[in-house]
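These are the structures, in structure tokens.
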Structure 1
Amino acid sequence: MRILVIEDEPTLKKTLIEGLKEFNYQSDEVSSLKDADYYLNIRNYDLVLMDWMLPDGNGIDLIPQIKHKSLKTIVVVLSARDDNASEISALKRGADDYIRKPFDFDILIARIQARLRFGGSNIIEIDGLKINPDEEKIIYMNQEVELKGKPFEVLSHLARHRDQIISKEQLLDAIWEEPELVTPNVIEVAINQIRQKMDKPLDITTIETVRRRGYRFCFPKQV
């Protein structure tokens with residue numbers, strides 16, 4: 001799971017990043033709308049954790065853009081505004097949750113986990129195919145598929161964003177902890193393993209290559 005943290009207060013941002021890392025979440029951090037817009041255009045996120053008030057504007061102004069790109073991306077607003085009108089306004093803009101500052105970090109994590117779990121971002125079910133990222137398990141027509149590690153994560157990420165073409169660079173950023181230390185051909189290796197260990201034995205096609213652009217999850221598509 002990859003999370004974008006949009007927060008300009010240095011101490012709180014550091015606490016959030018370090019805390020998320022302890023729970024094995026990959027995260028990027030930005031302090032402004034401008035930087036957030038840049039990251040949202042080059043990467044896909046499972047959840048965006050955003051402050052309301054930023055140096056160059058209001059974080060909630062980004063919500064329509066986030067939801068337009070992917071309705072499944074969960075948006076959690078953090079705000080010092082403790083009035084009901086502000087919370088209602090954020091939710092009406094498309095936020096999935098609203099947490100008032102100051103907050104307990106354990107409660108924040110619990111609510112993030114709940115949103116990711118119940119928001120439909122984890123278990124993916126399509127025409128007899130069930131992908132469970134939490135258990136690293138794939139079942140197709142009651143048959144379990146042996147696909148683990150990075151190939152499993154690549155498949156899960158593409159399936160979660162199945163309406164999009166995802167480039168090699170985006171896959172590296174979303175899945176590898178230090179994408180700058182690996183070469184793009186690791187994506188080709190992962191895709192090949194998906195096709196060899198899953199698609200061929202089951203006589204299905206899950207991933208299609210879009211020339212010069214990347215990959216797209218295309219199941220159900222019979223061979």
Structure 2
Amino acid sequence: MKFGIVQFPGSNCDRDCYHVASRVLDQDAEFIWHRDRDLDDVDVVVLPGGFSYGDYLRTGAIAKLSPVMQEVADFAESGGPVVGICNGFQVLLETGLLPGGMLRNESLHFICRDVHLRCNRSGSAFSQTLDVGEVLEMPIAHAEGNYTIDEAGLAELRDHDQIVFQYCDADGGVGRSSNPNGSVENIAGICNRRGNVVGMMPHPERASESILGGTDGRALFESALEYAAG
């Protein structure tokens with residue numbers, strides 16, 4: 001299996017994702033420059049975190065115009081697994097591959113700390129190996145992670161089981177006290193209806209080795225492999 005890690009000007013988590021794919025999971029991996037137009041031999045596409053194009057205008061607004069994003073859209077349309085992490089999630093929202101948008105954190109401050117996540121959907125490209133109700137721990141690092149969507153859109157997310165991850169406490173309880181950024185319904189990650197396109201704000205690549213303090217994030221990359229194989 002081969003992971004394709006997309007690099008935009010300003011990406012800064014691309015090498016972390018490459019390390020997890022190539023060194024931790026022992027899979028083929030390659031960087032895909034934002035001007036590239038070839039995803040023919042890639043099995044999993046990862047849009048990493050960072051500050052694509054310096055987050056000018058708004059997060060992901062310029063990255064969506066990169067030539068590679070048409071290839072990513074075609075790859076997703078064909079059923080290929082696409083995962084957007086943090087800034088990558090913001091890019092997926094801007095391109096319309098996922099519904100909704102991002103606001104500034106409710107506190108108006110950049111937040112960098114560990115959070116707990118509850119898996120709500122097993123079987124998406126990034127939750128294939130997880131159980132519904134399973135609680136994971138991994139870090140967040142963002143200033144605009146306050147996910148928002150209108151009432152009709154939120155109802156569709158619920159109806160089609162598209163809320164993949166919610167912020168929760170250590171016991172899996174979902175409530176106001178476990179919401180770090182003000183996201184509607186504690187949403188930390190969503191997917192498209194088909195389940196092959198997933199976006200999330202927490203960073204699983206920063207929690208994939210015990211030396212980093214936890215390995216919960218590794219399961220998400222393993223899920224992408226299993227999904228691609230299936």
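What to note about this one:
- Source structure (of 1, 2) for distance in nm of label points 7 Å out along Cα→Cβ at positions 116 and 148, computed value 2.1: 1
- Origin of the value 25, 17, 15, where semi-axes √(5λ) of the Cα gyration tensor in Å, for residues 12-139 alone was derived from one of 1, 2: 1
- Structures 1, 2 were shown, and FRET efficiency 1/(1 + (r/R0)^6) of positions 20 and 204 (r between Cβ atoms, R0 = 30 Å, to 0.05) at 1.00 was computed from 2.
- Origin of the derived value 33, 18, 16 (semi-axes √(5λ) of the Cα gyration tensor in Å; candidates 1, 2): 1
- Label whose coordinates, when relative contact order in percent (Cα under 8 Å, 6 or more apart) is calculated, return 20 (choices 1, 2): 2
- Which of 1, 2 yields 3.1 [distance in nm of label points 7 Å out along Cα→Cβ at positions 108 and 132, calculated]: 1
- helix-only ellipticity at 222 nm (-39500 (n - 2.57) for each DSSP H run of 4 or more, over all residues; to 500) from the coordinates reads -11000; which among 1, 2: 1
All of the numbers you see were taken from the coordinates with simple rules; none came from a lab. If you're wondering where the values come from, they're calculated on a predicted model, not measured in any experiment. Cβ atoms are built from the backbone, for glycine too; each structure is taken alone.
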